[in-house]
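Each structure below appears as structure tokens.
Nothing in this text is a laboratory measurement; each read-out follows from the coordinates by a stated rule. Computed from a predicted structure; not experimentally measured.
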Structure P
Amino acid sequence: MPGPVMPDQAIGTSMRNKDRISAFLTLLPSIILIGIFVYGFIGNTFWISLSDWGGAAALAENPVKSYVGFANYLDLFTGFLGGGFRQDLVNAVFYSVMLLAGAIGIGLILAMLLDNKPRGESFFRTVFLYPMSLSFIVTGTIWRWMLAPQGGVNILPTYVGLPPLRFPWLSSTDAILLFNWQNLLPIALYLVSLVLIIWGLWRLKNNPAKALVLLIPGVVVGGSVWLWGDLLPQALFMEEIHGFNTATFGIIMATIWQYSGYTMALYLAGFTGISQDLRDAAMLDGASTAKYYRYIALPMVKPITISAIIILSHISLKMFDLIFAMTGPDNGQTGHPALNMYLTTFRANDFARGAAIAIILFIIAATFIIPYMISSYRQRRSR
């Protein structure tokens, strides 16, 4: 039988309970507001996407809305008139990949250079970080001038006696990495197979058992698609070619310019947090600067890399204002699902279809953010 609770213990328990109640009551208004104006509106948007709200009578005082299920989503991915959205979705993938590769790569290099304390470190750090302080509208306006066909970057060679460039940075109609949307399912399965194989090979050295769990399904999926891919259903009834349009190069350059300094600051903060004694010990053991960063510094800032990937992936889905400022809303070559959502909703008054695009963007963003949140929560619980 447990002994009686001591008075000081009872007082401490009572005070902790009061603190918890006070904290809960303090947060309660914010919880209610977030529940209504964030998650409530997300739920309402999803409900609208399941209706047929749109057309000529969309702005009526009491519009008639009927439940159509997932017809809007199906039409976006497989419908005859959904080609524009599908190209915008392909553009978004390229925007994300290029932004991640460029901003993280350049930011990491800049951070390593500044981590070695060069002369004028403070000046260069400020210069590299300055673009982050600009809005997308300002960045877009600056780069639109720089990438003008008859000026900016194209006339730089003339200053050294060379002919000007003729590349249409924001108006090109050329495309590379073309693929047929009909083959979307086999392509998606090939990508899944590739990710599993690369992930398995990466873990093969440290954990062979878990590596095989990834490698075997990857090989099976890839081999099955290669052998029986023709039996898979086609996404469209007709051929529809999509690819990476070179007109997006200018927008990607502007985005990388703006966020390279941000990733530089993240990595530089991580490098600064590494003990100087650890670096000195590595140098005494004969490690070069390159080996120090490869085997010591970079593994220690792995959480920063993951955070940068999550943040930049999220930013790549919100490039509406940058694209609007650089190429306008009607340039189909540089489109983006966020811009398509705006035009569909507020120009075409197709609210249900626009809501479906918004939910698709929300799901894509969630695929990056939710795993990161779960991983962070587990790390905190394990401490």
Structure Q
Amino acid sequence: MTARAKPFQEATVEAATAALQGGNPLRRFLVADEVGLGKTVVARDTLSAMARTARRFTVYYITSGLKVADQNKAELLRFLDEESADAALSKIDRVGLIPFEPSGPRKLRLYAFTPNTSFCKSQRLYGGKAVERAFISLLLDRIYPGLANDFPYGYIENGATSGWKAACTAAEERIDHVSQRFIASYGRALRTEFGMPARRAILEAVHNTRPGHSLGRMRKALAHAALESTPPDLVIFDEFQCYRHVRSPEDDNPLAKQLLRGKESAAPPPLLLLSATPYRFFAERWETIAGIAPHAELFELIEFLGGERVRTEAEAQFRKFGDLLHLIGKLPSDDRGTPISEARTIKRGLETLLVPLMSRTERPPTDHAHEPPPPPVPI
């Protein structure tokens, strides 16, 4: 039975949908509700709201592991009847295989991926599934006829034995589903990945690097081409704290960056981020010495969600708010009225600034389950 959204979840869905449909120019929204408060329900109803009026709608659901993906991907489609949900949920488990999926009259399509299978860093490249390599072999033959014949014996198989024949059969059966647009896109991705002239560069890589790495580069190009030819209409990042590093300009994960930031002049897709701990809320002294600054992580997150202007404004207002709190703590009770009023004004301004970007719901603080929560601080 589908869990109905509670009022606080409905409010979050409304804010998230507005942000992802353009209320936030960057089309990013963070749901940072406390663990157990139903972030998946919010994601489900946001997806439902966004897909409702679309002719076709593609969703990437990305999480840190297969266990979480298997648990939540069906929950995201609970707003559909069972037959429609089964039709909408793809069995494809990596981005590069999307173009080989048979087309159908489906309005909604949801793919569940993990970083290890679809968004590996350059130094972690590997050969992938046999069926991926079989597809790559067929694509190479169409783009650069005869190139694979110059590979070392057994190179594309990469150790596959009994399953290789079945992988080739599956690839040959599905290759006709692949559009010419995607084949051209894969050719461009190979040229970008290996350089020009691509045919010679690919052959040199095959002969001069370990098979897993060079095949991994071909798989990376495959995923780039898939993203370019079949862009998602919504990306849901679950446990987004696991992807903090992707926001860094130094991070070596071009596939994830393409998904987060778009490619060249193309706008990135709307991003719905789910995380109860999107940044470190505090740091121990040893962490501070090591250079970990929770407040800096917060402002980096705000910049990612809303842009540099929003970050600058948030930093200035948080600084004023903090200064006022320190002042209030030092003043006699009778002299606190004006700074408390100023703090309230700044608080409302921060809420106005950040509500289009994020939502955070917590359980009322209490030491014992049956005790009422303490009264709120009057600021």
Structure R
Amino acid sequence: MKSRFCLNLVFVTGLFILSLNVKAQEFKVTEIPVSLVGQYLKTSNPNISKIKNLFPADRKFKNSKDHTAVVQKIIDANKVIFLPDFKIFINSKGLKIGSDKKIIFRKNSSIQSVGFANGRFSDVVKIYNAQNVEIVNAVIVGNRYSKTKSQTGQWSAGIAVLNSKNVTISNAKISDTFGDGIFIGSEDGGFSENVVVDGGWINKARRNGISVTSAKNVVLKNILISNTYGHDPQCGIDIEPSWEKDIVNNILLKNIYTFHNQVAGIAINLNEFNRQNASNIKKVDITIDKHTDEGSRHGLLTSLNTEDLPHDAQGLIKIKNADWRQNQVPYWFTPNRHSIKIEFSGIVIDHLQKKKDFETKVKNIENVKLISE
């Protein structure tokens, strides 16, 4: 069903501001080519011949409809955990991963959330206040379509990293989350540090594929994110502090492929760093290298100093070697004056007129530079 409406997404504290008259169409999930998925999600069968099975071997455990208590107890008691080689069901408590843990999914391992989202901290896998954590080959199906109880809010990530450091998530397949696929940051003014997400596929997240709210030294690379829709911001990756205490420093996105996301492939919103006074001005450092977007409304979206305050975030955003395809507007930005510098280089846009429009616009924006190839 088609309709016309004025889309006012206010890009503050988790929401976008887009004041656009757009011709909207109900979002339709698009099937992802198998060949594309295979470039980012690798098949893996860890060598477990010498690994002791930590879980009950009886049929009662395997056939259980709620494995949460048993799995949590084993995670708490061990440093290296190979999950059972079958689907396990995890309730609303989620699984808490403490410090110095390595969680490995076997060939047929997966987590199915059978809980429901009920505000903050409703995440499926919870890396809270921890360090030295590694998650390998995760397969997580969220509770987006849960019918057990009415769900509220925008939370319940597949994996949430809060106030943690030295965390690696490799080759994860995450789908159908009520909130984000992966959340990296804090909920109390802290930050996460030294976080790497390498490889994998995030599909049909309701909020964002990946959110980064408060962190430093983060690397997101070799990731496919598709079909993000349902609750604003609805982007493949959204870098967006939640409040003034957050930090966004040394964030690297490399070889990211965003496919058919409702609003944008990648979004950067720094409005929570706007200031009336010159105290505690935040410095931001973000690099996006080799980003491909196919079919999202925007390849890239930036929202900066929308309140036109005297002081806002400083620092540098670099976007290089991007390839934006089949977008309504490849680069959408707020027109307000901003202090942070933005550099574009090696930008490919598949539509000639849209490429010319992009080049004309960015050349006329203060503190934005288009570097010739």
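Here are a few things to note about the model shown:
- Relative contact order in percent (Cα under 8 Å, 6 or more apart) derived as 24 - corresponding label from P, Q, R: Q
- Which of P, Q, R leads on mean projected area of the Cα convex hull in nm², largest value: P
- Read-out helix-only ellipticity at 222 nm (-39500 (n - 2.57) for each DSSP H run of 4 or more, over all residues; to 500), computed value -14500, structure in P, Q, R: Q
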